[in-house]
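Rule-based calculations on the coordinates, nothing more; no lab input. Keep in mind it's a predicted model, so treat the numbers as computed, not measured. Cβ atoms are built from the backbone, for glycine too; each structure is taken alone.
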Structure 1
Amino acid sequence: MNTYPLITWSEADTEKSARWRSETSTPPPKRVAIADDRMTADEAYRLACEGTALLWRGDFQNARQLLQAMARRTDAKPHKKKAKVVASPAQAFHLNRQARSQRARILGMLLLAIEPGHSIALRRAPDVKEACEQVYGACNEPYITSLRELQGLIGAFEWRKNGVLIAALDARIHPHYGVFAPIRNEYIGLLNEAPFPELATIQSLAFDIGTGTGVLAAVLAHRGIKRIIATDQDQRAHACAKENLQHLGLAARVEVIQADLFPVGRAALIVCNPPWLPARPSSLLEYAVYDPDSSMLRGFLSGLAAHLEEGGEGWLILSDIAEHLALRSRAELLDWIDAAGLQALGKLDVKPSHPRVSDQSDPLHSARAAEITSLWRLAAKLGGE
């Protein structure tokens, strides 16, 4: 715990301090005021907007209600009508991210003191020990965190406990905190339906690059691939995949290793589902969604030919939402494929069916409504190295 920064505040004419915990890498607030059940939502919202954090000393459930009230104020439309600005798709994307970042900053200003052993010394406080231990580990000294982050930990704990049903496996995958949950099943369906290259039936070895929860490796094993090496550079993903594959009885067939992209050697089939949006993550938890400068995508493509057996295929699972947001063009993707000494043998497409597709209030609705998720079947060019 002593590696975490300190947050300081004044309470009862005494200067106090504790360690600050933030899994989103948010720095500790510089100004902290004490708040309790007497504070109104308007006052809390005003102070948070001004950059003053509120260390809660009242009833826990009242703190939850206050946070909800602050969220309503954050989400409320301005009373004065402004001239409608027609933004480009890329502008709409960046403005939406900016608004979400501002919202997170304001709502992250409501703080809680957590006692040793991950207990909360407030009226009507829940038992959060198990949820916090799964993310923070053991705790023998007090610390401060935001109520919003704590709610995220609790939500992740429930996801991990209950799991996500994967139809292709007829089983559940249990995502860990900070590991991308396979909620959008359409890309898993593509992997489950794509025809294996003939070589994969003879030399039954596959690589799963950036395995995350291990769901794609599990589907490949379920479809009959005898040996799979799954890689991920993130420690949480590494632990998550190993736990899921053990739970599914596939640990003997799937080896999970911590590596950046490819393992040593070649395989008949290599799959990769990189983050789909080429933008800079604002925290460590966003690396599963945002791929700055398309670095993972380009790294996969540039190294694919060197790791494919002759006659093997690389399967790239990618949404085209970045194209609809004007963040990356189809021409760029095709150029990267060509420059890597690869050719596209074909692709399978599917239309996403998640709720945001039909949500016309979503600032990115037009891009989501046009989105297609594809499985690109790639192979080394004939005569290439």
Structure 2
Amino acid sequence: MSEHPATETGDESTEGDDDRRFETRAIHAGQAPDPETGALMTPIHANSTYKQDGPGDHRGYEYSRTGNPTRSDLEANLASLESGSHARCFSSGMGAINTVLNLLEAGDHVVAGDDVYGGTHRILTQVYEQYDIDTSFVDTTDHDAVRDAMRAETALLWVETPTNPLMNVNDIGALADIAHANDALCAVDNTFATPYLQRPLEHGADIVSQSLTKYLGGHSDTIGGALIVDDADLDEQLGFYQNSVGATPGPFDAFLVLRGTKTLPVRMDRHCENAMELAEWLEDHDDVSRVYYPGLESHPDHDLAAEQMDGFGGMLSFEFDGTLDQASTVVSETDVFTLAESLGGVESLIEQPAAMTHAAIPREERLAAGLTDGLIRVSVGIEHVDDMKADLQRAFDAALN
């Protein structure tokens, strides 16, 4: 795995950051002390409108749905971290995904992974399908299957890596090549990896999607999303829909995510360390039949993950060797792990995808994709890993006794 590189961006607010490493840019990119007060933290600009010096003569901001200084600083920060030139922020991850889909027209076709996040599956099948946009869900680790799914009208290849919740790792470069050979865009949901571990634009992707709610915010106290690109024309299109649809974050949410990106590297190091140790413990456990974590040498995509990522992340899933009800007992009996949806906060979370995050996917489709009723997904936090092991062991004992 490579060292976190410096990056170049085309945004003036990140000028001078191109020779700095990720950890430094996480704290400084897109941000400077307030020129009037010297305040180190970006001010929360709680404004809806801005004074104009004459009709149409404004100082870069006119209405906060269109642009807000706090949000602008966050967007510049994210563009730098994702090795892009432009970023757009939204009021949720789904707001960001919806904006990508706004680029499509009636009759277009989408190819997406068959174990994508349930909300992504829902918006493609229950919202955009009614607008004559068809989606084919395929195993995106099977490149022949992806090629076979592409059509003349395919406009978008949607990729998650690692996937949610089976932790499959997709070859971003190979999939981007397939998309581009078919004149389609390649968009990558990079929420699980974060830019600290993986930067899809460096591998040929056109659009990176982030749920800022997760690791980038990092403290389970804000909701947000982002799209990052390295193409000014594409950014202009996304910006048109960002402004027109209006799913933009407030300045306080932008401030909270900026606070989160400052500590992203140190948090992700601990998330990765804890997840690796917990995955090894689970893999050797008599009550667990399978563990899904790309850091394990037993993972089929381990070598690709080691090459494409700078770490293996804080998410893992496992199959508890028991009945559906027993697996439900496991997720209900933990204490260090909180039974809750979402992920990426400092605290450890546990959930049962079939009944929670992926409940919107028809059961037959879930099972065909390997999303069994007994699958358990955990977001490994930064608590002490020995407490996590003891907590899961108590839950296993409660389920089996």
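Points worth noting:
- Structure with the greatest value (metric relative contact order in percent (Cα under 8 Å, 6 or more apart), set 1, 2): 2
- When FRET efficiency 1/(1 + (r/R0)^6) of positions 64 and 232 (r between Cβ atoms, R0 = 25 Å, to 0.05) is calculated for each of structures 1, 2, structure 2 comes out greatest.
- Mean count of other Cβ atoms within 10 Å over residues 248-255 derived as 16.5 - corresponding label from 1, 2: 1
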